[in-house]
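Take a look at these structures.
What follows is calculated from the coordinates using simple rules that are stated; it is not laboratory data. No experiment lies behind these values; they were computed from the predicted model shown. Cβ atoms are built from the backbone, for glycine too; each structure is taken alone.
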Structure I
Amino acid sequence: MTIRPIPLVRRARPSDAAALRDILHDTYARTWLPQVTPDAARAFLEEDRPAAYVAERGEAFWVAEWDGQVAGFVDWDADFVKALHVRSSRARLGIGARLMDKAEAEIAAAGYLAARLETDTFNIVSQAFYAARGYRESDRYPDREWDSGLTTLLLVKTLG
């Protein structure tokens, strides 16, 4: 039996910015790039969406550190989980679960009765992850972020 280290979950630091941008590029290439139109892919790179997102929200992120390196992060606002990303080389090691544990605990501590988040219909892996955590589909609508004809799912989990 192999014993895995437990990732350290902590607030993001300004010095994490490059790692956070790298994680966003990594998860984009692995998950969304095969699904979006060439125009959406071009816009992602030209606008450097990871840099803009990290500059805007990075200090609100909670990160998971694995072997001294940032392996993933979670971002939420009020009761809405805006993002959960784990570096592909660290996927399926419990990092996403630890980050979501933190987000859900903080959302509940702030007095919210439920946590909400979005994923896309094509992302079967994330749907299974969230379903196992008790999230259920509440709505579906066109994905406005990518403008690629994708469909977004709104998932909700009752807390407490």
Structure II
Amino acid sequence: MKLLKKILLVLLVLFIVAQFFGPEKNQGDIASIEPFLEETKPSPEVKGILKETCFDCHSSVTRYPWYNNITPVNYWLADHVKHGKGHFDVSKWNEYSIKKKDHKLDELIEMVEAKEMPLKSYTWTHSEANLTDEQIKAVVDWAQSVRAGYASQLSE
């Protein structure tokens, strides 16, 4: 029994020490999202949906919940954001070619229609990110209209 207490004490000390360390936060400038919004012109409804369901993981601006201050949760969240930005980063929208922008919006449509985005792990703690069928339709319609504009630019 003494060995178990010693092991638990060591683990507790390690947990407490770990709280002083954490990954770098994804807290860029909100202005980095503006070029994406200006170019794609989402309606106020779609803009709100994007803000609540996409930008935390797919931009340089993450709104962190209180539990991000707990190690190892903060590393798990940082990994999610890193992977999300690796797939689709609206803060780098101006760096994408028209062809890549079109492809990214095609992927967005596919993922949202399949209800694979936002991730279930995100909607567990962000209930406002659970999209209704009407919200899904609004996002898909918006993305399709933006893609139509890109298609005309690509055919020129």
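The value 15.4 for mean count of other Cβ atoms within 10 Å over residues 82-89 was derived from one model only; which of I, II is it? Source structure: II.
Thinking of I, II, which structure, once helix-only ellipticity at 222 nm (-39500 (n - 2.57) for each DSSP H run of 4 or more, over all residues; to 500) is computed, gives back -19000? Clearly, the read-out refers to II.
When mean projected area of the Cα convex hull in nm² is calculated for each of structures I, II, structure II gives the greatest result.
Tell me which structure, out of I, II, gives 2.7 once distance in nm of label points 7 Å out along Cα→Cβ at positions 66 and 90 is calculated. Matching structure: II. When relative contact order in percent (Cα under 8 Å, 6 or more apart) is worked out for each of I, II, structure II gives the greatest result. Looking at Kirkwood radius over Cα pairs in Å, for residues 10-49 alone over structures I, II, structure II comes out largest.
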